[in-house]
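These are the structures in question, set out in turn.
Quick note: the coordinates plus some simple rules give every number you see, no bench work behind them. Please read these numbers as outputs of a predicted model, since none were measured by experiment. Cβ atoms are built from the backbone, for glycine too; each structure is taken alone.
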Structure 1
Amino acid sequence: MRTDTQIQNDVMAELSWDASVQAKQIGVGIKDGIVILNGEVDSLAEKLSAERAALRVKGVRSVVVELDVRLPGSNQKTDIEIARTVTQVLNWSAHRALHDLMVVVEKGWVTLSGHVTWNYQRRLASTLVRSLMGVRGVTDCIELKPLLSLADVKSQINSALKRHALLHNCVIDITAHEDEVVIKGQVHSLAEHSMVLHSVWSTPGVRTIVDQMDIV
């Protein structure tokens, strides 16, 4: 089992290796495999890159992000400018479902609302907005319109998990109740945990996930 010191050193090395992160501005703390990132970054995109870098390190169980987004003067934008840019970016997307989303901006924080059919469309909308200059954060209030019955959803999820070559040793139990999909079982790493969540979210009709998986 890896020690906290080993994990901390690897997280700092991973941050330094990632070209999208200014590692010198980020402090790394750790306790019992839980990594704490603190300091300042120049954009929301850099903040998310730092989080992903920490999650890539073996032995990390979770990441607490306490990074403040401090926009340089040249990156400061008014809420009106941000709202206009966000709307244009969504309207230019090839995914027509994003064209009808509602956008609210307050002090650089963007809230997205409306309906889409697939979870990847919801994630795409947030991803597009997070990379924009001047955006300090994104709140995703986008809802999914179910296409399938819960029984069909459960069947498709189980089939998707069985097809995944890297998950054949994982013991996963799927239950569907009302508008929730509950995932129970054991995985062996954060990477496997993410794969399971991705497979479930990729199933049409999934609106809410209750994650009760254990990493062992």
Structure 2
Amino acid sequence: MPILEICQLKIKPHLSKDDPSLLSALQKARTELREKVVNTQSRFYRCIEDPSLIYVLGIWPSLNRHKEFLASPHKAEILDAQDELFDFQWIIHTNFSDAGWDAVPLSAPVMGIARLFIKPEGVKPYQAVVDKYGKVVEDGTKPYKGLMEWRVDCEEGKFEHVFLTGWEKEGDHAAFTKRTREEHLEYAGVRENYEGMDVKHARDMEK
């Protein structure tokens, strides 16, 4: 089954956030991956809340295939040049639909990237709320698609659910969440199952 890679990078503090070499380096790596390893079809997003953060989204045939690349000589050949531009922050993987990018809100002006860290005892009640209110979220983010998947590479005993949602403008996500919590008390209580969360918003760097 294909998996989605989400990687967060931080621009080196001495570099301008608008330095054109940043996007050029990312695009070069994407081309070299396609030619030498796997066509990851990578997409690049800049965080709105903190413009020094960049998200790289890419498709891999499997988690093992990505791990093989990271342990191979190709990794240094393709990615080490970026060490002068970025500091690595984190990388996660989720299951991915066979629909590919059609399952992700790439056409949205703003993408919400949410990492929800779920308590072990909260997984079942959390999933029940997600199942019950999934249609509400789907309707609230129209016309954009939304991806809701569990992370597949958590440490043992850890659970993380990932949401990618599309919005017209900054602030729409928070307004939707506030309205939905007010209208559906059960949905509002889902946070009781969280150990923590990281919610950011980003724009496509190539648009």
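For this structure, a couple of remarks:
- Highest-scoring label, criterion being distance in nm of label points 7 Å out along Cα→Cβ at positions 113 and 169, among 1, 2: 1
- Structure responsible for 3.4, with distance in nm of label points 7 Å out along Cα→Cβ at positions 1 and 137 calculated and labels 1, 2 on offer: 1
- Read-out distance in nm of label points 7 Å out along Cα→Cβ at positions 73 and 185, computed value 6.5, structure in 1, 2: 2
- Here Kirkwood radius over Cα pairs in Å was derived from just one of the structures 1, 2, and that gives 19.2; the source is 1.
- Each of the structures 1, 2 was assessed by mean count of other Cβ atoms within 10 Å over residues 49-56; the largest value belongs to 1.
- Source structure (of 1, 2) for relative contact order in percent (Cα under 8 Å, 6 or more apart), computed value 15: 1
- Highest-scoring entry among 1, 2, by mean count of other Cβ atoms within 10 Å over residues 105-112, is 2.
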